[in-house]
Structure I
Amino acid sequence: MARSNKPIVWGPFAAGGTLTAFLTPVLILLTLLAALGHVPDLLAYDRMHAFAAHWLVKVATVAVVFLSLWSAAHRLRITCYDLGVRADTLVAAIVYAIAVAASVAAAAYLLLI
């Protein structure tokens with residue numbers, strides 16, 4: 001039986017999709033509350049900045065960003081294939097490279113905090 005690299009792609013895709021499905025409604029609610037002027041004291045800028053400055057939070061944030069971007073890249077790859085773009089290797093290389101580059105950019109930004 002031939003070995004497959006599908007688990008390497010599907011694992012982060014599934015984790016990113018699940019994570020995004022749970023976090024997106026919370027982020028929408030918090031953004032809505034902030035837009036309406038009802039920001040709890042716990043979410044004040046000073047407290048959030050101090051929270052984001054911890055190394056463990058930085059690692060977790062980069063993981064969440066990476067998994068979400070990887071999930072989006074995989075969905076975009078499959079959508080391109082469904083729309084008739086048959087250059088799957090090229091599309092995969094481009095979308096996954098963008099996901100990795102954006103994750104590295106997020107990590108670099110978090111290191112500045």
Structure II
Amino acid sequence: MTVRITAYVRPHKLEEVKTAVSNLGISGLTVTDVRGCGSSPERASSFAGQEILIALPVRSKLETVVPEELQEQVIEAIVRSARTGEAGDGKIFVEPIEDALRIRTGERGPDAV
């Protein structure tokens with residue numbers, strides 16, 4: 001079985017995370033710049049007598065699909081390279097992938113990954 005690992009990390013940690021994942025031999029990686037909040041929602045702040053909403057923080061979203069036996073190694077590499085120890089370090093989600101298809105060759109399943 002294969003799994004999709006999605007990680008949300010601080011943008012300044014992106015290169016370190018990419019290197020850590022690459023060092024495991026993982027070459028397939030999608031990176032997207034995103035905005036959002038987890039357990040620390042947006043909050044209003046007062047500025048010059050007006051209430052303003054603090055913008056959603058920018059994060060980097062990384063996605064990779066790997067064999068299940070590499071799942072823990074990839075998670076550990078992401079945590080080790082992304083952690084600062086402060087709130088907002090990010091989150092990692094793992095989902096099973098039921099099937100995959102390589103469009104160019106028609107390969108299916110693990111061979112397509």
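Out of I, II, which one gives 15.7 for Kirkwood radius over Cα pairs in Å as computed from the coordinates? This figure was derived from II.
Kindly point out which one of I, II the value 34 was derived from, the read-out being relative contact order in percent (Cα under 8 Å, 6 or more apart). It traces back to I. Of structures I, II, which gives -28000 when helix-only ellipticity at 222 nm (-39500 (n - 2.57) for each DSSP H run of 4 or more, over all residues; to 500) is computed from the coordinates? Here the read-out was taken from I.
Throughout, read-outs are computed from the coordinates displayed, never taken from laboratory work. Source: prediction; values computed, not measured.
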